[in-house]
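Structures incoming, each one as structure tokens.
Only the coordinates and a few stated rules stand behind these numbers; no lab work does. Note that the structure is a prediction, hence the values are computed from the model and not measured.
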Structure I
Amino acid sequence: MAIPIETLEVIPDPVSLIESMRAVGYSVEAAVADLIDNSISANASKIAIQYDATDNPYVAILDDGDGMEADELTAAMRHGSRNPTDIRADNDLGRFGLGLKTASLSQCRKLSVVSKKNGHISARSWDLDVVQDTNKWVVVVPPKVELDTLPLYSKLEALGSGTLVVWQDLDRLIAGSKYPQEEMTIKLSSLYDHLALVFHRFTQREGGHSAIELKLNGLPIPAKDPFLKDNTFRQPLEGQVIHHEKGDVTVTPYVLPPISHLSPEEIELAGGKDGLRGTQGFYVYRNRRLVMWGTWFQLVPKNEFFKLTRIQVDIPNSFDELWALDIKKSSAYPPDVIRTRLRELIPHFTGRSHQTISYPGRKQRPKGFVPLWQRIEPAHGSFKYELNIDHPAIAGLSNSLEKSDQKYFQSLLNLFGAALPFESIYADMCSDKRTANTPNIVKELIEIASSLLDVTHLDIEQVLSIDPLARYTEHHDEIRKELG
């Protein structure tokens, strides 16, 4: 006979818990992104974010999605409105049933949600002052006269359906600043770029998915593609599909073009404030929404020669528990079975990046290519670079010298190798500076080619395969026309 279990119901204190939940750690960018997730899950095609701090500071988000009836809205305002273990629709970006409330109240003390569906408008508000006064988990049903004062409310009325979320009493966002407008501008300064990256696959057409219009204070937010798909020098690699009982993980690797083939705008797009070195690695997407990026999951350290590697990892929402997705949807970590496979694939992905950085402008060495510099390992764990005496230009010049002069010539070559400024070169590579192509680059290449023709006595095609001319295939026709 089973012994009966004695239970006691312990109801959380509303004021203490709700104030504690405000400190989950949302940034304002992550909080706004969480609300956009709800709009996308509601099949919105247009989402407008608007903020102002002049008279009555607010942040408002309006979408033209499906909207909610009164009972649906009340349920949505409940903390933990969905069980995270429930099976969700394939396109559902939600997870814990906490995002709307936790994200919003991390920035403000009053959250109002107004929704229109089937011609009816319903509204509910979480007001932390009311919760504190009543010491109960109560939401406010705002009167119509109050709704009329909300920003963007008239635009919601004009829609067939949709939802409006408004933050007011922005105690966390403005933090008692004497200059609210300036403070809000600073706090939201990175919001535009954050949303452009996180939702870049939604703001452009992808497969059978139409593009979503996303605006911030009336300014359209473009797609900030970290893979630079419009750059023809980008190298897609063979992808992989990792099968699991919970679903498939699709791994799609890319190698960005070398710095010399990137415009300053593309370097900023692909690297941002962290630079190309800081943003290498895996880019994890949950239902096409970017969750985390620029990480190797501690499988390998970040490396200067890997900085052109970007690996798109697509996971379904059925993987949430396995990937340890957090409430803010800004962190995830792969389970052992996935992590092991990713570790095995990393050398395949990063090897091409290493080659692209070492030999920019060419996907493969041309046949018979002889580098001007060669890497020497005199002892295990050490290396140095020397000018290659087998390079046609050096060999041609050496052979034209008297034997007594060849000794001094070799000493001069050794001096060049010993004086190579490794530290300065490495610092420049880490700074994502582009290789300088001077305005007269073609003229300079023609002069080099002419000198090599004289020194080596080779024909023009052989000369064009010599380093450094082999690195500038895009100018070969001009060189042939001038010297051929």
Structure II
Amino acid sequence: MFAAVTSVALVGVEPRPVRVEVHVAGSTPQFGLVGLPDTAVREARERVRSAVNAAGFPFPNRRITVNLAPAEIPKGGSAYDLPIALGVLSAAGLIRPAATEVVALGELALDGAVRSARGGLAAGIVAAAAGLPCLLPPGSASEASLVGGIDLRPVRSLPHAVAVALGEAEPAAAAGAPPADPEPIGDLSAVRGQRAARRALEIAAAGGHHLLLSGPPGSGKTMLARCLPGLLPPLDRAASLEVAAAWAAAGRRRGDPARPPFRSPHHTATPAAVVGGGSGVPVPGELTLAHRGVLFLDEFGEFPPRLLDALRQPLEEGVAHVARKGISVRFPCAAQVVAATNPCPCGYRGDRRTACRCTPRALDRYRARLSGPLLDRLDIRVAVPRLTADELAGPPGEPAGPVWRRVAAAREVQAARGVLNRDLDRGRLDAMGWGPGAERRLREAVERVALTARGWDRVRRVARTIADLAGSEAVGEAHVAEALALRGEW
């Protein structure tokens, strides 16, 4: 006899429906599982056998074949236990076939209890697309509820799942959300001085531009970077679901779904941890966890050059391509990168109080860690000098509220264009209003500072953002001049 239950697999962060097909026949006891399962999936045979017996059902003493289709997608984790058990019971004629007309996901304990497993949000998305009820453990149901408009049925055990699927019992209550990862947000009003850096932060927030902050230790680079998420508009429902899907694929959960995420990996992180990957099925990295938000790279010059160069393509395209074991996945990573670095190994090059102790060779080696192509992708590069005594003792800076409103107004202008300024292509930039002085200043910059073709477009995008903040339809010479000044050396 044959039965099939719908479950889900993640390809990158994209949910794919998986058809859990079960065939029971023959007289030789055997339990085969095919369809690119990993070790955790293969071990489902023992969990399912014990859970079925504990639930009071006689386990079929026959040949059982389970196929996870489509077979070319790798399957990982313990989430297939529940759909496999439902398929075995239905194919063996122990429950009615109607119990398999669901999307199911969950790990089975040996006593038949259903435990939380990764993929609750993905299961909700697949259930919404298929128009099927969704059977999940209570701990995963709160995650799936973000989808909305689905028949969500939390279940506590295998017998309860059978009864709920057949409409013979009420679903359990969804469990409370697990603790979310902390996302520290800075207070812009606490930043003293640093007028140029605050202006750069506002422009970066308004246009989604990548930002490099360079200065001596203790000058406020980290504090400024942590203020950026508080200047960004809240995520709409579609963007919130994108971010939640990315975090769910990594086995994480966020707090406020409308707040743009903020991630800050340590400089000892591996390329797989930042860009994505892993030894088995690829999982998202910090760059994808920062999707629609901010990725803060503190001590930028201390990151391995191999990792920094791996960021070049994702920063340009907003997508990271990762290939592992015959499967290639795309991780969304439209994140805004903010990098902070000391200007030299000792940290005091150009400081007005402490003399730099670095040798020319050490300085060259340190600066060589940041390749030219990578720096060319950082739209704004601004110095963050040591604060004076008057600045430290002076009044607090402008609060975040007025800055947030200016950023929101500029973002509304860009929303009417359908794209953030950082993503404007050359054709749309050419079609925009450019004053004669603006074009002349750009042409001079190509000769004076060896502006690259990529830099030409990035300066124009920043200038367009400055014009949006000023409420100007055309980009003027002053806007281009400020954009060029913000693209200074680090």
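Quick look at the numbers
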read-out	value
Parent structure of the calculated result 33, 19, 12, given that semi-axes √(5λ) of the Cα gyration tensor in Å, for residues 264-399 alone is the read-out and I, II the choices	II
Highest-scoring label, criterion being percent of Cα pairs over 35 Å apart, among I, II	I
Of the structures I, II, the one that 17.1, 55 was derived from, the read-out being Rg and Dmax of the Cα atoms in Å, for residues 344-447 alone	I
